[in-house]
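Presented below are the structures under discussion, each in the form of structure tokens.
FYI, it's all coordinate maths here, none of it is from the lab. Predicted model, so just to flag it, every value in this text is computed and none were measured. Cβ atoms are built from the backbone, for glycine too; each structure is taken alone.
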Structure P
Amino acid sequence: MEPSELTGRIRSLEVNISGVIKGKPEIVKTAIAALLSRSHMLIEDVPGVGKTTLAHALARSTALSFKRIQFTSDLLPSDILGVSVLDQTTGDFVFKPGPIFANVVLADEINRATPKTQSALLEAMNEAKATIDGNVHGLPKPFMVIATQNPFEYKGTFPLPENQLDRFAIRISIGYPDRESEREILSTSSPVNSWDGIKPVISREEVVMLQRFSERVRVDDSVLDYIIAIITETRNPGMFELGVSPRGAIALKSAAQAIALIGGRTYCIPEDVKKMAVPVLAHRVVVRSERRLGRGGEEEAIKEVLERVKVPI
């Protein structure tokens, strides 16, 4: 695939998704970056701002298989992974795969399920496989989990533990639309789901190819040193109780490579790292209690880190 054709594929993907996610170009780019970097994404926001729509739009634009799991308190791990059932004719157990066996899996309202059910996703997200009844089953490629949750609702919810959050390379918040975007939404809204009219603009094979191109984006030593300096600063005990793990450092590098590719470049610049630092790192740190200033303190802390760390020239 030629560079111009590569850029064209990504642009068509942006346009397709932006057709239903109005006025949020940076959110759309970040979601595409998650896909290109083989990452999982957590969307935290209030109801009705387009969390589910974004997941549907991304999957439908790429011709990837898509499954939605509505997380509830009575959901069981087997409801996600699948079960082995007895075939009455042969007397053998036959595996019936669950909804986790799809390219894009939407874990809707993930914090409404119990920790036991939440943990059923850990192996799948980390190793792209699922172990059921002692048998290991590979998941489709590419594989991506998009989870949603409302961070302002606590009744009947189970907060995600740090090890679960760490599996999500990127966390975003869509936010309310601006005035003009909301006017456009109102003027074009209908009872039909907004994603129903979306047609695929790239194939599954092209998605895999784009992921490979993303991995090949060049990251010079100076940019690597910049990433390491940022990660090291998040481990400052005077500011953080919990810093970013090596997995988080790898996620930041991969996300920076993806956003560089989306920008039409085959090499990373420090601005790519800065752009992805908050969505990749903020949910991985725990700010010291005396520095917490309410919701959003982690994002502000990462922004402060970015101000302190010298940007390579």
Structure Q
Amino acid sequence: MAVNNRKVAVVGCGFVGSSSAFALMQSGLFSEIVLIDVDQARAEGEALDISHGVPFGPSPCRVYAGTYADVSDAAVVVVTAGAAQKPGETRLDLVNKNVAIFKSIIPQIKDAGFEGILLIVSNPVDVLTYAALKLSGLPESHVIGSGTVLDSARLKYLLGRHLGVDARDVHAWVVGEHGDSELAVWSSANVSGVPLNDFCEMLGHKDHIAAERRMAEEVKNSAYEIIERKHATYYGIAMSVRRLCAAIMRDERTIMPISSLMVGEYGIDDVCLSMPTVVGRDGVVCRVPIPMNEDEKSELMQSAAALKDVLAQVDLG
């Protein structure tokens, strides 16, 4: 079946899935959005609610609840389904629960004949991206995770606030696992081409190491802080999903830190984690080898090792 370039499917209608669908309706990227959930009534309710906002949106859009048969011609399937992260629970604590859920979901997407881009958002996203790749049979480039796209946005936001500049002019990456072993790549961070430390000193900020540690910890703990206060995070990741879908559908060749299968870069193989990647209509175009110092390379290897340790305990059979 031919791919419908104006159609997206969202699997999972919890806070993240429904917020993502709402953001996608507002984007104008798609004229058809199908919502799929094990709770059919929930999917129908969310579809109806979002549909009532379509007259205020940028373009006509049909939003409806469907089944896995409806993903057959979708250009993108966004998977947000899974057990929710509870207060005090790490992303990696979710592994076995959500891998079991994926063993049900991904084969149904595969059996529908889906050939588009599979975007994994459920946590722990790196492990589940790897699981989705193995369970779907799709090309490596077509299975991507939201990875550290949101983490990097959080870092840019904090740096922009710290420096008093537009966060969009801050260029900094969070890489590795989307989770406890992630790392900020300070050595290549800059503000409109000016090295970060130089820009900081222009403004009288001298204690770089302390500031870097504080901000890296704040980024890493952002989700925990939000979950503690409102029990879930969804607006930031919904905007990340919208931005990723725009990069894919417009073939923007935008560089984003998505999670995808590493095939030897930095000596890392057979694990999905986040590195800056050129993203286009066919998903992964290529990874971008950003400058990293030896400490950062070592931290990246440790992050990959932590993920591999988890994968070793996961049954994907």
Work out the source of 2.8 here, i.e. which of P, Q gives that when distance in nm of label points 7 Å out along Cα→Cβ at positions 165 and 277 is computed. Q
With semi-axes √(5λ) of the Cα gyration tensor in Å computed for every candidate in P, Q, 30, 25, 22 is reproduced by structure P
Could you tell me which structure in P, Q was used to calculate relative contact order in percent (Cα under 8 Å, 6 or more apart) as 22? P
Across P, Q, FRET efficiency 1/(1 + (r/R0)^6) of positions 61 and 269 (r between Cβ atoms, R0 = 41 Å, to 0.05) reaches its greatest value in structure P
Re mean count of other Cβ atoms within 10 Å over residues 21-28: value 21.2 computed from one entry in P, Q; matching entry is structure Q
